[in-house]
Each structure stands twice: as structure tokens, then as C-alpha cells.
Structure P
Amino acid sequence: AAFGWGIVSYGPDYDALGQAGIDGGVDQGADKVAATMAVVRTDDLDDAEKRVLAAGGTITRAQFDFPGGRRFHFREPGGNEMAVWIARE
């Protein structure tokens, strides 16, 4: 919801992304395989953080600088950790 994507549900433990411009999904099963953290690019990091919180996400690492720009980490309501970043100008 934070990024305006749709969800296609494939049962109680897996939802795929819809209308996102990318393929992907969120596995919430107890026996899920550990996966690489998804990182979403934005043009407005502060706004993205507000939308993540409004959609039920929890910030797990506050905004910080890194060589490619600035980002924050969050846990989405299903328990998966993700990040949002903005390129350095």
C-alpha cells in the first residue's frame, strides 16, 4: 500500500506484487526460505517513510547515509525486512 502497488493473493502465506512494474512477492510462511532484502528506490525519502508507517510498517533502522545515497530499513506487516533509498544528488 505504501507504494501504490496491488496485491495478488495466492493463499494465506504468499502475496505477489501487482501493478508494481516489477515481479516479486511476499512470503509469510513459517518455513519460508531466507531471502535477499528488497530495496525500493524513491525520489522523496521522508515521504516514503511516512507512507511505510501509514501502511503498517515498522522502522528497523532510521535513515542513514551510505555510498549510494541515503536509506532506511523497515519491517512490513508480514514480518519481512525491506529498505527504501534515494540516490545521492
Structure Q
Amino acid sequence: MKTKAEVYVVLKDILVKEFELDAEQINLDANLYEDLDLDSIDAVDLVVKLHEITGKKVDPEAFKSVRTVGDVVEEVFSLIAA
């Protein structure tokens, strides 16, 4: 994953396969909690999955401010770019 677009594709794939979401629901502006019905447990599972894929530790404090799919893309991209 070298670009934000690649991060988005991987994230979308995770949300569809792991959280059984409809791919049509997922876009950069989709709110994780309101639009996609994820809960705090799902958020933790997502952080674990992102850690497995990137090999980078996701800071839970930074992830608390994440609200949309686009926010997750930005957070993951900043991790892999570091």
C-alpha cells in the first residue's frame, strides 16, 4: 500500500469481508458508527486487522478521533508513510 487509494481499497475489502458490510455503503464520507453501524468492539477488531496488514502499531488514542472511512484511510496512510 503506497497510496491513499490503495489504503482505501484494502480498508474497503476488510470492511466487506470481516464486518459483512455492503460494498455500496462504503465511501470516504461514510461514518463508521452511524452509517456502517460499527461499534467500539468492531473498532478494536479493525485496529487489530490494520496492525496485521501494515505491521505497524495503531495508536489507540489517535484512532479515537476517527469517525469516517476517510479518517481511517488518513490514519493508516500516515502510519505506513512514517
Structure R
Amino acid sequence: MAFPTAVNSQITDSVSQVNTKVLGDAPAVATGNFMLATSQALSNAAHNANVAQTFPMTPVAQGVSALYGIDTATTGAATRRIFR
């Protein structure tokens, strides 16, 4: 710190210590945020799995799923035979 300053040295020391504390806390805060985001994502996945087991797919959703599950080459060949 450069001396002399127009500000009281106790104030500049206090500001320096606060800035150092913020820098020291940053890794812990980042880790906490990461753990919170991870736990929320995992709980959402568990909830989605539970809902998928509880409520079976509607017939429309089953039909769309079946259409998307079929190979596109097979679909194209079948469509060509239908329209001939």
C-alpha cells in the first residue's frame, strides 16, 4: 500500500481485508453452487423417472414413439409400396 494517502490507513486496511476475504470465500461459494445445481438436477431426474412409472404413456404418445422407433429406410420403403 502506498503511503501517504488521503484516506485513513485503517480504512484502507479494512477494505483490503474484506477484498481478501471475498477472494478466499469464492471457491467455497462456487463449490456450494455446484453441489446445489447437481442435487437439483438429480432430484429432477428422480422425479421424472417416478412420474414416468406412475403415469403410462397415452395411446397418441405410444403411436408417436413407435413411429420414431421405426427405421427410416423401412418407413420409406413401406410408404413407397403404399403409394404405388
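Each reported figure results from applying straightforward, stated rules to the coordinates on display, with no laboratory input. This is a predicted model, so every value here is computed, not measured.
In this comparison of P, Q, R, the computed figure -3500 for helix-only ellipticity at 222 nm (-39500 (n - 2.57) for each DSSP H run of 4 or more, over all residues; to 500) is attributed to P.
Source structure of the calculated read-out (Rg and Dmax of the Cα atoms in Å, 11.4, 31) within P, Q, R: Q.
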